[in-house]
Structure I
Amino acid sequence: MLADLTAGAVEDAENRRLTRPLAEVESAALAQPPARDALAALAPAARVRIIAEVKRASPSRGDLAAIPDPAHQAGLYEQGGASAISVLTEQRRFKGSLADLTAVRQAVSVPVLRKDFIATPYQVLEARAAGADLVLLIVAALDQPVLAELYGLVRELGMTPLVEAHSADEVARAADLGAALIGVNARDLSTFELDRDLFGRLVEKIPAGAIKVAESAVLTPADVSHYRAAGADAVLIGEALVTGDPVATLNVFLEAGS
C-alpha cells in the first residue's frame, strides 16, 4: 500500500509538472519568505507539543470530515494551542491539496508541515513554493541515497524535515542523516495496522538530541499521556481533532501531556 500511495503521489506531481515546470516551481520556492523555525516550535517543554492535522480522509478510515475551509480549521488548532499544523496534500486517498497548505500557511503563525508521500525533488520544491515550513520524509518509502538527497534539499530550502520511521532500522537510517526531528508512526503504512506501543520500543534508539514525535493512534487523552510517559516531545494528531471540537479537544490533550 505504501508503494502504491507513493507512486500515485509521484504520478500526480508529474501531472502538475506538465502545467507548472520545475524552473517555475523552483523560482516560486526561492521567492517565499523564510520558513518558520519548526525546531524551536516543537522543542521539548513542560507540556507535550501537538502537531494538529488537517485531514479529510484516510485509506484506513475513509471519509473523516469535509473541512470546506482548511484555513479556519487550522486557525482553531492554533487557538487551541497547537505548536504546528500538518496538512495532508495527497489528493487520491486523503482528499488534500497544495491549495489547502497555502491557505493554512496564510492563516496561522505556527509552522506548517506538508504531509504527503514525497519521493522527488519537484515535490520538495512545490512544498516550499506553497509555503511549507516542514516536509515529511517517510524512510520506508525511500532508499537511503534518495532519502539523503531529499533531506538535503529540504534543509537547503530552509525547511525542517520530519523523518518518519516504523522500525529500529529506519530510526537508524534517520539518525544517520543527522535528523533533528524524528517521528515514529504507530501505523504500519504497508498493512495499516496500529501498534501504539511501537514508539515506546523505539524511543531509546532515537538520538538524544533529536525531537521525538509520536504519530498515529491518538484518539483519547490517555493516548497522549501514554506517548508522553514513553518520552514523546510531540504528538501528531488528526482524526480526533477533525471529528470533534478541535479547541476543546486540544485543551484536554495538552493537559494530559503535562
Structure II
Amino acid sequence: MRTSGNTILITGGGSGIGRALAQRWHDAGNIVIVAGRRRDALDETAVGRDNMHVAPFDADDAASVTAFAASVVERFPSLNILVNNAGIMRFEDATSARDLDDAEATITTNLLGPIRLIDALVDHLAARPDSAIVNVTSGLAFVPLPSTRTYSATKAALHSYTQALRQRLTGKVEVIELAPPAVQTDLTPGQSTRAGYQPLDEFADEVMDLFAESPTPPEILVRNVHPLRFAERDGTVAERLAFLDSR
C-alpha cells in the first residue's frame, strides 16, 4: 500500500484510532474522507485540514450504504483505499437471560457494516490502481475478552473474512488487516486513561511505521498485540484468556 498520493475513506473517523490514523495519513500527503455518525466529531477531526473531507454515514442502515458509497465515488472518483474502522464495544452479562439488543447492534456495526461497505465499493476499487482495503480487527479476535464476547466474536469473524477476501482479491485489491491491542481511546468508559493500555499516539505512530514497510505486511501488528495474536502458536491461549477474564 502506498503511503502517499492516495484517496482514503476511513469509517469511524470522528474519534480514537480512526481520528489518529486519518490525521496521520493526511499529514503524509493523502486526500482523506472521514466517515461516521456524528458530523460534529468528524468536523473536529478535519478542522484546519485542506484535503480532509467529512462524510456522515450510518453503517447500521443497509439501505443507505449503497447510496453512501455511490455518493463518495461521485465526489471522489480517485478513491482507492477503504479503511473499515468503525466499531462499538459493549459489556455483556452471561449469567442470566438478557436483552440481546447490544449483541445485535455489535454484530451489525462491527461485521455487517464492513461487509456491506466492501460490497458497495469493491468494483470501484478493483478498477483503481494501487487500491487497498484495510479492515480493523482486534487482538481480541485471537483471544476473546469474556466480558465483551460478542465484540470479540465479530472481530474474529472479520479476521476470517479478511483472510478469505485477500485470497479472492489477489492481483486486484490489496487486503490488509490491522489488529490493535488495548489502546487508550473512548471506545469504552474510562478506557482513554486506563493503565496498561497503549497510548493512542504511540500506537498510531507505530502503525504508520508498519504501513511504511515494503512490501506492506498483510497484518499490521504493533508489538503490544503480539501476545494475543500469537497465543495459539505459543500455547498460551488459556493463560491469556484467564488474564483477560480477571481484568
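None of the figures in this text is laboratory data; all of them are computed from the coordinates on show. Here the structure is a predicted model, which means the values were calculated and not measured. Cβ atoms are built from the backbone, for glycine too; each structure is taken alone.
Couple of notes before you dig in:
- Label whose coordinates, when mean count of other Cβ atoms within 10 Å over residues 51-58 is calculated, return 18.8 (choices I, II): II
- Which of I, II leads on relative contact order in percent (Cα under 8 Å, 6 or more apart), largest value: I
- Of the structures I, II, the one that 47, 39, 34 was derived from, the read-out being Cα extents along the principal axes in Å: I
- Highest-scoring label, criterion being mean count of other Cβ atoms within 10 Å over residues 59-66, among I, II: II
- For 2.6 (distance in nm of label points 7 Å out along Cα→Cβ at positions 75 and 91, calculated) the corresponding structure among I, II: I
- In this comparison of I, II, the computed figure 3.8 for distance in nm of label points 7 Å out along Cα→Cβ at positions 19 and 83 is attributed to I.
- Which of I, II leads on distance in nm of label points 7 Å out along Cα→Cβ at positions 139 and 163, largest value: II
- Read-out FRET efficiency 1/(1 + (r/R0)^6) of positions 123 and 147 (r between Cβ atoms, R0 = 35 Å, to 0.05), computed value 0.35, structure in I, II: II
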